[in-house]
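Asker: The next part holds the structures, each set out as structure tokens.
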Structure 1
Amino acid sequence: MESIAPLISRFGVKATIFEPGPVATDVMAPRRQERLIAPEPVRDNPYQDPWAFLVRVISNTGAVQASEEVAKIIVDLLNADEPPLRVQSSAWTTEFVGAKLADTDGDRTFEALDDYLKLGD
């Protein structure tokens, strides 16, 4: 988007890179879990461990935003006469993206993502 935005702006098209952080969706809703995790142990169940990991990561993430809050940001961007090139949905995301953009070799980005995944350990 960064490289194409100046080009498409010549044709009246505006581009925005929207960077949401963790959003509270229904991925952890009980009905979804019931469909993925059998009530009794299932031999070689491929979902049990990844689901447990996901539950731990999400439960340890303190910066989860309501989906309605994120949707409002998107609607505001769509209605903006001059939307910015880059928008983050939260202070947590701005901090994460800022570190990522300043990370020319990717090491800090890798560490930040690894730290996020460690929330599930």
Structure 2
Amino acid sequence: MHKQLSKDFNSSIFDSKDLPGSGIGMSMVLISKLQIMKDYLGMPIKIRSGFRTKLHNARVGGKVNSEHLTGEGVDVICLGSEERFYMLQAAAYAGFDRIGVKGDMIHLGVSTTLPTPRFWLY
């Protein structure tokens, strides 16, 4: 089952690799901020990882308290330093206050239980 979560984001792009339909569990706060970010950028946002089951999270080496487990975190793809700059600028504009950067990926989170604000490098 897939659902349109916002103008540009369908739940299927957030599905855990091992559980079709799980993307419907994404935080609407996160989706709203992603939509603001996408509108600000004026370009597509490519999702690498959204919702994760505990099993999939363990397989990819995710933290036990990962925001992906609650639908409060997403990893987006960014290619190159210029795109990374604009993605980070847009993320701040959209109000994300949990941001991690690793190579060609940016983690964006909206956890209500983990410390904020936070910025980290992997």
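Just so you know, all these numbers are worked out from the coordinates, no wet-lab data involved. None of these values were measured; they are calculated from a predicted model. Cβ atoms are built from the backbone, for glycine too; each structure is taken alone.
Asker: Taking 14.1 as the value of mean count of other Cβ atoms within 10 Å over residues 94-101 derived from one of the structures shown (1, 2), identify that structure.
Answerer: Details: 1: 14.1; 2: 17.6.
Considering all the candidates, the number was obtained from 1.
Asker: Hey, distance in nm of label points 7 Å out along Cα→Cβ at positions 46 and 102 derived from one of 1, 2 reads 4.2; which structure?
Answerer: On the way: 1: 4.2; 2: 1.8.
This value belongs to structure 1.
Asker: Matching task: 17, 38, 26, 14, 4, 0 is the computed value of P(r) over Cα pairs in 10 Å bins from 0, in percent, for residues 14-77 alone. Pick the structure from 1, 2. Present the calculation step by step, with values, prior to reporting the outcome.
Answerer: Details: 1: 17, 38, 26, 14, 4, 0; 2: 23, 53, 21, 3.
Derived from the structure labelled 1.
Asker: Could you figure out which one of 1, 2 the value 21 for relative contact order in percent (Cα under 8 Å, 6 or more apart) was computed from? Present the calculation step by step, with values, prior to reporting the outcome.
Answerer: Details: 1: 39; 2: 21.
Considering all the candidates, the number was obtained from 2.
Asker: I would also like to ask the following. Can you tell which of 1, 2 yields -0.32, -0.91 when log10 I(q)/I(0) by the Debye sum over Cα atoms at q = 0.11, 0.18 Å⁻¹ is derived from it? Can you show the working numbers first?
Answerer: On the way: 1: -0.55, -1.06; 2: -0.32, -0.91.
Only structure 2 yields this read-out.
Asker: Figure out for me which of the structures 1, 2 the number -14500 belongs to, where helix-only ellipticity at 222 nm (-39500 (n - 2.57) for each DSSP H run of 4 or more, over all residues; to 500) was derived from the coordinates.
Answerer: Details: 1: -14500; 2: -8500.
This figure was derived from 1.
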